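No lab work stands behind these numbers, since they all come straight from the coordinates. Given the structure is predicted, the values throughout are model-derived calculations rather than measurements. Cβ atoms are built from the backbone, for glycine too; each structure is taken alone.
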Structure 1
Amino acid sequence: MKKQPRIAVIGGRPAPVHGSKDLGIDTVVVHTEGQFDPAEVEPHCSQVITGDITDADELLRLLRPLHQENPFDFILTTTELSAVPVAEVNKALGLPGTSADVCHIIRDKFLTREALDAAGISPVRHRRISTVEEAVRFLDDIGDRIVLKPGMGAASLHINVVTTADEVARAVKEIGDFGFGGVLAEEYLEGPVVSVEAFSHHGRHVVLGVCEYQVNEHFVEWECSVSSDQAAPILGELRELTAAVLDAVGLKDGPSHSEFVLTENGPRLLETHNRLSGSGIPEMVNRATGWDPARLFMTVPLGIDQLPEEAPEPVRGAAIRFLDAKPGRIVAVTGVEDLPVPVRWVPQGVTPTHMVPCLKDLSDVDSAVVISKHIGDETGGMDSLLACDKGYVFATAPTRAEAVRRCAELADGITFQTEVIAERS
């Protein structure tokens, strides 16, 4: 009798295991206590284990006995902080997977830049910074303005555009206190931002979708839509560049999420990741093209699904937009009862474990609203992706532009009324 396919999935917000039982996959999930919704995970898995998913020794302690009892075909992750530990576990157990060295190159944005320089692609002036004086010299070399950010940052946290020595000093201290990979200085890239959602198998890279962003002053992508009209004139070049980037960093298998700025000199990589995108983008790609990156994450390594021979063309448009509110305490949420689409409320007192609760539950509708905040909740400004916590709207339509318009119409119909919170003594 043929052995049932068996995988372990480490982390993920949300964990990309939806439908695994229906696909005949025996799936074990290892996650951090309190960082996943059991209702989203447990129906699709044979076992859920909690532990430190950033510690290779801990993962090996949890997974080795299970592997000895019933071997895993693959141990997979789409969590950045778990990439290197999972690579080390795979090596220890003799399982295939992306190496720790490649994961480290991708996670460390300075090493990514060095790999691209060595390959002669996507030139961006950059420097690893140890002192304020080094950063000021880099600003003087570049002129005008530069970007200072954590070398291993995520979620749009602590990204600073600086133009003066005083701003440099403040940013270097802020990033140093944050502590994720030191300080990386880069030239400022002018132009619209897009992301390329790709999947690789044995070194063959296929672009599944290109997402267009709306970004605020904190570099938070508050709207994501597929497939990008801004990228359409250079789509062929962007697909080729994405493959070249993935080759340069050594990624051969699995999902990737690569962000580019479309400058007047051509597309330039912001950063790449060997994981699924967040912000509900995999679902938007699925809605636009019929290809679900989260499903492929499980099925392509196992040979259940094959990657398309060429990049799929979008057949529809899809968009997701995160709701915003003035900082303060919420005193009313109005307009919801008049919306012509399904509305889901996250139960009061429940804090979602990721940005897009309920999204998979709404896969059978074209448009919907999810609201995560209630009267009495406190809310802050949208200064990082972590602050996209008030809810979201999404829409599917014949075109991307129409999906964006429908999202705007839904979002504009919802108002979070807030009051200023008195300073605590």
Structure 2
Amino acid sequence: MSANQPSDQPAGQPAAAPAASQSFPAAYLRADLLGFTGYASARRVRATEHQTDAPPASGPERVPPVERIWLNANEAAEPNAADPQATTRRYPDGQPVLLRERLATLWGTAADELLVTRGSDEAIDLLVRTACEPGRGAIVTTTPTFGMYAVAARLHGCSVVDVPQTLEPDPSEPAHQWARLDLAGVLDAVEESGAGLVFVATPGNPTGQSLPTMALTRLATALEGRALLVVDEAYADFAGTPSAAGLLREHENVVLLRTLSKAHGLAGARIGAVLARPELIELLGTVIPPYPLAAPATALAEAATEPDALRDTTERVERIVAERERMTGALTGIVREGAGERGQAVEQEALDEAPRPGSLRLTALLPSAANFLTVRCEDPEAVLMVLDEAGVVVRSLASHPGLADGVRITLGTPDQNDLVLSQLSKETP
């Protein structure tokens, strides 16, 4: 069974979105933010009120062109010695036009359906602040999942209603486990709590597993008029299946999160995006801080979306996917060998009750469509220790409900991955 579930989403550029309902986006957002205009920064005013420095094209008032002197933002008159080219003396464009257009093309949407953010973290925070009333709103999550959804909600004074996924064995491969989303439970949670946001990730983190487009379609349809369905596609570049961007044209309440942090190798630049209907993007644009993107980060992102750089990214993703398949096979073998050492398959509940201290046995592998693999361990602390002693740092999932015995391993270079395998293949002392 593949970590990518079958998708019914057609490939290619999507058609234009149908008209939003009269209640959109009001039905999904804080009532006190409707009509909110946000902060009118000097950079924004400069962009809207002074589109060009050119003089009138004709007529008696025609004058020679002049270079404007911008004294409206209290910026330094001279550049810093560390930046002699003055690339950072001025405040940056809050939404760089070129970058916005390139990301829209890259992710299969229109520029007015995209807001560039400081990574997905800022996008999550923006959505919570825009859709949830402080102290009264709620979101729905499906643990084990990315922890920032809950963090953003709690910092905003909102409730977090969790509908846990269940981890089930693969009938065709006992060494594997699959995370199952409780669609009915999610809908019940929204009905009971009045939650305005439902967060799902595909591929998931830390499960690594993708949701079929049909499941997303069912959720979006059932939630329409009640809640925004936020689909986090941070790892979608590794999945090899179509994005859920096509759902934006079919469902007004679908929101996508994308990032350049993973496949594009720009985690330090903090470039992400929200994809949604233009009406929602316009409102989010009033809530986001006036200067979210540093000029050097924008320049890096623009360079990373040049054709040559995108080809390099595609090749890098192909290498990672190849390593993922190799590591999946090797780790599956290690899980099988561990089961053989115990003489039988061991139920996870029994392991939770009486783990063997110091055991390096892996009890299950979660097949992945992302750039990492998660394994369940009889003694995760022992696994973490043996890897740390070899100089390898991986992620403990001890704080993740339902996967506290898990260890998440990012796919590195072949040599790095071989080192991981050599340590996990050791016999328990």
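One table, with the values for the structure above:
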| quantity | calculated |
| --- | --- |
| Top of 1, 2 by relative contact order in percent (Cα under 8 Å, 6 or more apart), largest first | 2 |
| Comparison of 1, 2 - label where Rg/Rh (Cα atoms, Kirkwood Rh) is highest | 2 |
| Which entry (1, 2) yields the derived value 5.8 for distance in nm of label points 7 Å out along Cα→Cβ at positions 40 and 392 | 2 |
| For 3.8 (distance in nm of label points 7 Å out along Cα→Cβ at positions 96 and 192, calculated) the corresponding structure among 1, 2 | 1 |
